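Colleague: Next up: the structures, one after another.
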Structure P
Amino acid sequence: MTDLKLPEGQYVVLKDGVKYPMLGLGTWKSPNEGVTGAAVKAAIRAGYRMIDTANDYGNEVEIGQAIKELIDAGEITRGELFIQSKLWNSNHRPELAWIDLTKTLEDMQLDYIDCFLIHWPQASPAHPTGAKASFCRSGQGVGHYNEERPEGGMYMFPLDDDGFYTNDMESHYIETLHCLEDMKEKGKIRTIGISNFNRMQVTECMAAMKKHPVTVVQNEIHPYFQQKDFVDFCKHHELQVQAFSPLGSGDRPAAFVRDTDPPGVFANEALQGVAKKHNKSVAQVVLRWHNSRGVSVVPKSATPSRIAQNNEVWDFELDASDKEVLAAANVGWQYLIWSETAGHPDYPFKDCLPYNHVVPKAPMSTSVAA
């Protein structure tokens, strides 16, 4: 099924024996109309073997077509690629999770997904009856929970009558994980992951698995939010950590920009100094730093030259003084809180909110979820 060919040091072997690349192309916020497809082709031609996407991103059709064109042209085989996708929040119930995965496979013209992650722990938003699935073929979309989209499926971000995200209080991620185990048994996914889960939730997931382990945890990690304790915890339990927004997401949606945010990672003078020392870009230094910690990365770019540059990180090492500079950049700044979903009991970042937090109404447009 797989023939992943990467040099030593550019992949790890997960606890279930699956080879997992240490660097891939992120596609959150990457638009359609040819842009994402061109980025995927540029990445594969530059030596990338992992493509990270999600139902929520709205670009899986274009990604799948780009992959198919390269396979048909003989530039790559399916077995040489590692495709990672995610189950969206409104599709946590097992019968909907299968619909979600099937739609991803259809959109991407694939027979299986290498790694399938639960995108967020909270089954929120959700259709109030839990009876219909959400798809994302033409933008995520915000709409009333009883309205079906013209192209089929419910809105990705359904709102109740008062303008708040809906919550599925009868669904829990452990039940969803058991469904993912069934998907693995049936050969539709090769390994199981979770994203945006906190440490206690990760612990619960590890204890609950019946036959196949959770192997990958993808969370926000970058120089300003290094999560050392969390990374060490996952290492101790043989879980592979992957960083989304590994470069700090300077192009994050406006909804996640605050006046108190630190300057962008690329503008950090100390990191610029390390980059100059190695004749590398700040991005290359940061990506190499992640990998030196054993953290896999999925930087997003739609620019072919930057895509190629982000994979040119294997020919140098950071010394102890470099790593001290990187460590000093940590300020505990997490940008992806998504407090509009904090009304759900499984919302993962309650410790980031004040005790008297009032869940706000949902924005009428969104591009959420790394």
Structure Q
Amino acid sequence: MNVLHICSEYSNKSLYVNLLKALENKGVHQYVFIPIKHKKYIDNNKFSSSKVFFYYSKIISQLDRFLYLKKSFKIVRNIEKKINLKEIDFIHAHTLYTNGGPAYLLSKKYKIPYIITIRNTDVNLFLRYFLHTRRFVHKVMINAKKIIVLSPYYKQFILNRYITKDENKVSKKFVTIPNGIDDFWHSKVDKRIDINSNYLKLLYVGEFTKNKNIENIIRTSLLLINKGYQIQLTLIGNFGNYAKEINKIAKNYEFIRIIDKISDKQKLRTYYLRNDIFIMPSYHETFGLVYAEALSCGLPVIYSKNQGIDGYFYEGYIGYAVNPKSPLDISEKILLIKDNYNQISKNCKISSVIFKWNKIANTYISLYS
């Protein structure tokens, strides 16, 4: 089977490497077309393989956001120049907008079936604000064989908010498939340090942006301190457009530790094992790989309602969904985890197997077939 991936975000996200390798292990030949803005992205995350071929094309400009159809045709022309489409059996567009438009146009011209994956930027930027593209994007969705969403909530959100006609046809196309995590996270881990009922160690890992809601994590910690609990809050990342503000706030509190971004997986796993609860109540979250990493280490998680991994597990199984705007709700859910900690921690490790790339690759191959 020969699959064409149209993947504009490939250079920025290592998760695509894991997907390509997992599919390669299943015998899939893959052609990866990567439209980019800058030459600096060329060869990022590229790996050597006799079954995976990479095609970078510096054709994206800032104006393309406003000239959507022109951008889609431009990508199509470049794909036609670089890849023999007669050899392609299936197309996987890894975003709805930048990659889905070209997939639809190629399918229409060459009769090649395709699927699309809808991501955070598609939902919270393009679908919301780019009203002039709605009619064309509806055609992209209605003609796709399947529409992949990373969060169970996103299907209903998209149908309710953006699909005004052919809702039944579009609804049947949705499939929820999670991102996977590196096989490293599924290897045997050391025993977790037992929780102390009065001393709670909270952990956040990720970029420091307004969307990640770190300020309310701090407010939650203060509520728990006022209730008599000792709190240690570790914030790992220290990068992003809100890092200065978070550092300024953190200087006022001794219970907050800020640590720079950790790339070493073994070192990062040590932090997952030494803390009690992972907390990331983002306002918007398509999936959130750090949730899955935490679960693989038996670390219960706090996540936002209708975002990220909400809907994959029943409430209280691996943690709790919270109202990200309510530190009170977040603090109450943390205490619920504390009261049933050992069982929830066991559930976390068991549940993390759904994020194995081998399983995810099998699901994709069944769709390609």
Structure R
Amino acid sequence: MVDFSLTKADRRMIDLMRQENEVARRHAREIDSTAEIGVPKFRDKPHPDVAGTPDPFEVLKNDSEGTSGEAVVEVLMHMSGARDASLREEGTGFGALVIGDFGSDEQKKLFGDLRLAIGITEPGAGSDPGNMSSNWRYDAATDEYILNGEKCFIGGINKYDGAVTLLRGVPDEKGRRVFSSFVVLKSDKGFHEQQQFQKLGLRQHDIGGYVMDNIRVPAVRRLKADFGASMSRFNSTRPLVTSFAVGSCRSLLDFTAAKLKEAGIKVDYGAGQGARNAAAEKLIRLEALWEAAWCSIVRVKWLEHTLGVTSLDYQLEASIAKAVGGKVARQVTQGCLELLGPEGISEEYLAEKWFRDARLADIWEGAGEIHRIVIARALLGYKKGQLD
């Protein structure tokens, strides 16, 4: 049984994160307006506003004693409120995590210090592996692999050194096309970076793409990470990215409650349904949805903490957390804007930004519809094709 009560150390980390978020909020509107039109933001990090103050995630990494575990506390911190700006150096990227999990000692030595994205999504296939057209073939004469194809909607590729890229092999004598992951660098001949993608929300996060035109890479660039191994890391990141949206929901719920209070509407959680007005009742129902998403994310992160980050045994729970969190993000933010009225869409406040940011949670890292198919297959025993 999962114990959802927080420790004293958990609460300390959440408080540190909230303080950081308050600082970042000063820059939220500026970044939301300009981050995707070629204006560099906060290239020199840490930003002066946080210089000399503790980095919440570094504090957690270096001292997790007394907490519920690093995986659990990380999402607790994200769900404490919206992260509107990155004021510190960010991590090494998803691809670097794959190398850390599945790379050889030589590969970790060669590529472990690089900042690498993960390249899976394609223009004509999305993240559906069965329809991927990007491919690799082996040149025995030079002991090199030749890579071709296009990847899109890749987080961080605009600022990283390259990407761990999933491709399919050319058909073998049995017609099989084996999946393999390769380290692809921007410095490779034939690598063509595409323009940053402009999007509805989350404008503080870079999203781009790249084309591989007969890129030749040495054999050491091929990782021992097939499709299953590469995808196992998503069991960890899908609940994580959903926690970003749940954090935006938290900020929007708090803002909505404050505005209702200004309007003289008291939200009495102890009163019965008949004793509350419609606005207070609606806010309480939105709070309940938020708590459901919170619990599903914490549960899957507890499983990760228990089973290990590369385990496939909690894939179903990861999909549930992603599907539930994405849907709740839509329902909560939409409901808050309905309660707020004109103040919900005014750029004088951040409510409309949090609405846009949270909306993307049901799309990236696997759309909600795909995760509901994954869930149905696992629970009902359906095979591929029966629900597609």
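No value in this document is a laboratory result; all are computed from the given coordinates. It should be emphasised that the depicted structure is a prediction, and the values quoted were computed from it without experimental measurement.
Colleague: When helix-only ellipticity at 222 nm (-39500 (n - 2.57) for each DSSP H run of 4 or more, over all residues; to 500) is calculated, the result is -11000; to which of the structures P, Q, R does this value belong?
Modeller: Working through the options, I get structure Q.
Colleague: Suppose you compute volume of the Cα convex hull per residue in Å³, for residues 145-248 alone for every structure in P, Q, R: which one lands on 195?
Modeller: Q
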